[in-house]
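Heads up, there are several structures right after this.
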Structure 1
Amino acid sequence: MSIEVKNISYTYMAKTPFERKALENVTLTIEKGEFVAIIGHTGSGKSTLAEHLNGLLVPSTGEVCVDGVNLKGKGNDVRLAKHKVGIVFQYPEHQIFAETIYEDIAFGPRNSGKAEKEVEIQVRNAMQFVGLDYDLFAQRSPFQLSGGQMRRVAIAGVIAMEPDYLIMDEPSAGLDPVSRDAIFTQLMAVFKKRDIAVILITHSMEEAAQYADRLLVMSKGQIAIDGKTSEVFKEQRGTLQEVGLDVPESIKLTDLLCAKGLKIEGQALTKEQLVEYIKKAKGWS
């Protein structure tokens, strides 16, 4: 069970004066059960790559296969393969359109041919996953919600499709810290309970370090680094800096404390880890 990207390239507005190559010879495999973060500057190809993973974009060359099915083909098997890959775009609340929260979340399952009884079950489960009480919110207008709640509705609409692979494009953009933490708490609950693959596109080194086991670093339409998150931040700092990225603040602070004489063992990828390392170094635990 995997998404296989085989040597794909993609050019926007090909054969026009505005031609721009967004991806070049990208090859990778994402297995079900992985949590992968894709990082890189704006224009590096992150979102373009994501839109190839469920067939929204068709590569100029190369192919993308989901569980062995080439998304460039046609037929029911291709349609079903595409439905296995859900994508939540940046600012997904802009995509909300229905009069009620129920109808917005039910759109995907209903459109895939589910019976109404099954649609209701999937809507209830999706709302539970994102922390929205069904009885309280199902018949409310989504346009009466806060920004964070609207984003939960948009995420629930994708979760209701029960994808095997979930792409999240900058899910915390524009959110306050409380709403951001709530989104990631819900995301991790889905990831752990259903053993899906999560592909997180983010500008935040902290989010990548805290949640992802694997890191893909993109630059100029290519994968510059592909490795275990802890190893990338520990061993690939030079390459990260070459593509204009950096390590999480917790690692920088660890370096600073070590330079001041505090003997910290290990590399703190998160604030929580750093606190524990400092306690241990000080003999407080």
Structure 2
Amino acid sequence: MENILKYNCGICGSELRVPKFTAYDRNFNTTGRVFKIIECHTCGVSQTLPLPDLTELIQYYPHIYYPTGSTSEMYYKNHIERFQVDKLKKIQTYSQTGRLLDIGCGVGHFIRTALNQGYVAEGVEFSEAAAAVGREQWNLKIVSGDFLSNEFKPESFDIITLWQVLEHVRQPREVLLKIHNLLKPNGLLVIAVPNFASIQAKLFRNRWYHLDVPRHLFHYSPESLTNILDNCNFRVDNIDYHSSEHNYAGILGSVMRISPPGESFIHKLIRKTVATSFSRVLAKLETSISRGGTFTAFSRKY
């Protein structure tokens, strides 16, 4: 407990006192290092500790983490577009037009879909390799680098989105405060993150696929994220627990490897049939009682 008491929460600054469990890089095996998952008793967010510095963190992102090769038109139509359209349908219930910034946009799949639906969309992406693909292949407006270091005009966006990004951010409070500055009055902020209060998270613990240590630095529940957003002057209007893209994958990836290198025919057959079907059924059940493996918070600037 002495070592735990030396850590302070990266969001509210309180002393961290609630150890949950230890974890390692089960998904990509980029390091043999063991990390602690510790919950803040004040704001309720759990944190991966010790927090990697930026140089160390970059080493934990393998090349395959960024889908720079998944840019063919057929791949987009068959595997990507429907998920992006689902996201936009949710946004359209709040705002059907406007200038949109997607933080952590990758190669820009969501930006591309938003543009097709009439939004004025652009993005910022930490990986220059991923950003370059979107700029060169689809002529998208994507700047690369750290969001906090990029210059944007205050109150210049109607909508800002972070799809499975906030959990990767080393300074989440600073990011949210900057977003508040960039949004127009009553602007919409959409944040999707893994649900640390989900049934699958509680069941699999350090084997949970969406824990994704050490790339995921902070682990949010709907309650803890709502409190943080309120503290940063955002009013949460709705929490959505459905994600056909991510919820079942959290279960599937926890019970078996997802597309491992050199995957055998038998492993692939089981993964694509029985395991996937079973995971989808369980994901629907937990989602139906608002305990889905991920959640999306829709909030307004005030």
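Read-outs: derived from the displayed coordinates by stated rules, not from any lab. Because the structure is predicted, anything quoted here is derived from the model rather than measured. Cβ atoms are built from the backbone, for glycine too; each structure is taken alone.
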Q. Among the shown structures 1, 2, from which was the value 18 of relative contact order in percent (Cα under 8 Å, 6 or more apart) calculated?
A. 2
Q) Upon calculation of helix-only ellipticity at 222 nm (-39500 (n - 2.57) for each DSSP H run of 4 or more, over all residues; to 500) from the atomic coordinates, which of the structures 1, 2 produces -8500? A) 2
Q) In terms of distance in nm of label points 7 Å out along Cα→Cβ at positions 78 and 118, which of structures 1, 2 is highest? A) 2
Q | Among 1, 2, which structure scores highest (criterion: FRET efficiency 1/(1 + (r/R0)^6) of positions 166 and 230 (r between Cβ atoms, R0 = 25 Å, to 0.05)) | A | 2
Q: For Cα Rg over 2.2 N^0.38 Å, the calculated result is 1.08, so let me know which of 1, 2 that is.
A: 1
Q. Between structures 1, 2, where is mean count of other Cβ atoms within 10 Å over residues 222-229 highest?
A. 2
Q) When distance in nm of label points 7 Å out along Cα→Cβ at positions 126 and 174 is calculated for each of the structures 1, 2, which structure yields the highest value? A) 1
